[in-house]
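Trainee: What follows is a set of structures for review.
Here, each number is a calculation from the coordinates, and none is a lab measurement. These figures come from a predicted structure and were not determined experimentally. Cβ atoms are built from the backbone, for glycine too; each structure is taken alone.
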Structure P
Amino acid sequence: MEFNEYQDKANRTLYGNEQVLTNCALGLAGESGQLIDLIKDYTFKGKKLDQQQMIHEMGDVLWYLSQIAQWADIPFDEVAKDNIETLNKRYPHGFSPAK
């Protein structure tokens, strides 16, 4: 699925038209926190890493990101493309730890 297609399909589930940006920003923070908690529990508490739950939480993060871009009239493909261009400039030969 293309990012713009995802953005369009995700937008049909957006609720409300007032304070959308604030709602999405707060939702993004909350969902990111849930994903971070899964990783924290795995790293520090020895819990099993639940990949299905990770997929679910990452999907929620993706939804909020797509809707913030939608609110700002930014095609989601553009967000992904710009990020890859930034990574290519920053790490033209791929990432390697400093020697």
Structure Q
Amino acid sequence: MSSCRSCAKLQEEVTGVEKVVRIHSSLYGDAIYGEKKIRLNGYFADPTFYEIFNFPLLEGNRATALTNPNTIVICEREARNFFGSKEAMGEIISIEGYGDFVVII
């Protein structure tokens, strides 16, 4: 998601607003890795998400986790479902209707 004018306007015009993040709950579909197909439901979020919310990452860098297009942060449980004991970080999953995503956990 790219920055928007309404977010900048909100920061400029409302006292006390330091940072703004857009979160959209439209990420859903079958995610495919090799022969595995798992239904995912999730969110698209601006890179500022990890500046505002304190959700931990198992690996990766919070400052850059959402800055690159086509990266996806998945939870440890989904990483195990897809990859078993294999390292998930940097693997690529394909989500029908959205394309390929590099995994960050």
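Trainee: Looking just at distance in nm of label points 7 Å out along Cα→Cβ at positions 31 and 55, which of the labels P, Q belongs to the structure with the highest value? Mind showing how you got there, number by number?
Mentor: Numbers: P: 1.6; Q: 1.1.
That would be structure P.
Trainee: With distance in nm of label points 7 Å out along Cα→Cβ at positions 15 and 39 computed per structure, which member of P, Q shows the largest figure? Intermediate values should be presented prior to the final figure.
Mentor: On the way: P: 2.8; Q: 4.9.
Top value of distance in nm of label points 7 Å out along Cα→Cβ at positions 15 and 39 goes to structure Q.
Trainee: A follow-up question, please. If Cα Rg over 2.2 N^0.38 Å, for residues 7-62 alone is computed to be 1.55, which of P, Q is the source?
Mentor: Details: P: 1.36; Q: 1.55.
Comparing all candidates, it corresponds to Q.
Trainee: Can you tell which of P, Q yields -5000 when helix-only ellipticity at 222 nm (-39500 (n - 2.57) for each DSSP H run of 4 or more, over all residues; to 500) is derived from it? Before the final figure, lay out each step's value.
Mentor: On the way: P: -24000; Q: -5000.
Corresponding structure: Q.
Trainee: Using distance in nm of label points 7 Å out along Cα→Cβ at positions 23 and 47 as the calculated read-out, with 2.9 as its value, let me know the right label among P, Q.
Mentor: Considering all the candidates, the number was obtained from P.
Trainee: The value 40 for relative contact order in percent (Cα under 8 Å, 6 or more apart) was derived from one model only; which of P, Q is it?
Mentor: Details: P: 40; Q: 24.
Comparing all candidates, it corresponds to P.
Trainee: If percent of Cα pairs over 16 Å apart is calculated from each of P, Q, which structure is the one that comes out at 60?
Mentor: On the way: P: 66; Q: 60.
Answer for the origin of the read-out: Q.
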